[in-house]
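In structure tokens below, several structures.
None of the figures in this text is laboratory data; all of them are computed from the coordinates on show. Everything numeric in this text was worked out from a predicted model, so none of it was measured.
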Structure P
Amino acid sequence: MPTDQKVDYLELPAADLDAVQAFYEAAFGWSFTEYGPDYRAFTDGRIDGGFYRSDLSSTTESGAALIVIYASDLEVTRDRVVASGGRLVRDIFTFPGGRRFHFADPNGNELAVWSDS
């Protein structure tokens with residue numbers, strides 16, 4: 001059930017919906033529901049979102065918000081992201097509170113993964 005005043009849904013662009021679905025299923029275990037040829041909804045078990053058909057991509061360079069995923073084992077997650085077809089934008093680095101890396105999905109959308117260990 002939605003919670004008042006909390007982030008409830010995320011949407012990202014994707015030119016190839018099949019490719020981004022396959023990537024996020026393999027890299028993070030997300031589940032998808034197809035809503036016609038131009039939209040795929042996802043859930044990661046905690047938050048829901050979707051990918052809409054577009055030739056655009058979401059990157060911090062273009063001023064987009066950065067979506068950050070938590071992982072208990074950063075190295076294993078980084079390796080799985082790369083093996084699943086993601087591209088490292090910035091390899092693991094430290095920041096106050098933990099470590100993280102940035103990656104681009106098959107559409108070029110930039111996300112990050114962080115860990116407190």
Structure Q
Amino acid sequence: MTLQYLVFDHSEDTEGGGVFDAMASTGPQQAPAVLAEVAQVLDWAHATFPGQRAPIEEGGEWDFDLQAVQEVATPQRIDYDVDRRAFDVRPGTPGLTRHTVTLSIGGTGAFCEAFRSRFAAALP
């Protein structure tokens with residue numbers, strides 16, 4: 001499976017390790033595909049570096065942080081009444097739900113090199 005939603009930015013530390021960060025914000029129809037991509041990345045990391053997930057400062061080879069937010073935007077109609085010197089605000093119709101997932105995954109130099117090799121197409 002090729003990654004279509006996750007595009008990773010990379011930052012490196014002075015010791016050769018680093019972090020890859022990706023965010024995908026989609027509608028409800030694409031949310032399962034985004035989670036499948038996250039699972040692909042995490043499955044790869046667990047299989048390639050088994051039993052080595054822990055914070056780097058605690059001797060781990062790699063670690064990750066995964067977060068998600070579901071948002072519904074409701075536009076507002078806003079007008080300014082100059083005579084009353086007041087705003088009139090009325091809610092509109094709620095829009096589609098947005099699902100935003102962020103994944104930060106990083107590790108040692110060896111982990112970063114392997115990650116770049118495996119997911120090169122998802123790096124700018």
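Below are the figures for this structure:
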{"read-out": "Structure from which 14.0, 43 was derived, Rg and Dmax of the Cα atoms in Å, options P, Q", "value": "P"}
{"read-out": "Relative contact order in percent (Cα under 8 Å, 6 or more apart) from the coordinates reads 35; which among P, Q", "value": "Q"}
{"read-out": "helix-only ellipticity at 222 nm (-39500 (n - 2.57) for each DSSP H run of 4 or more, over all residues; to 500) derived as -5500 - corresponding label from P, Q", "value": "P"}
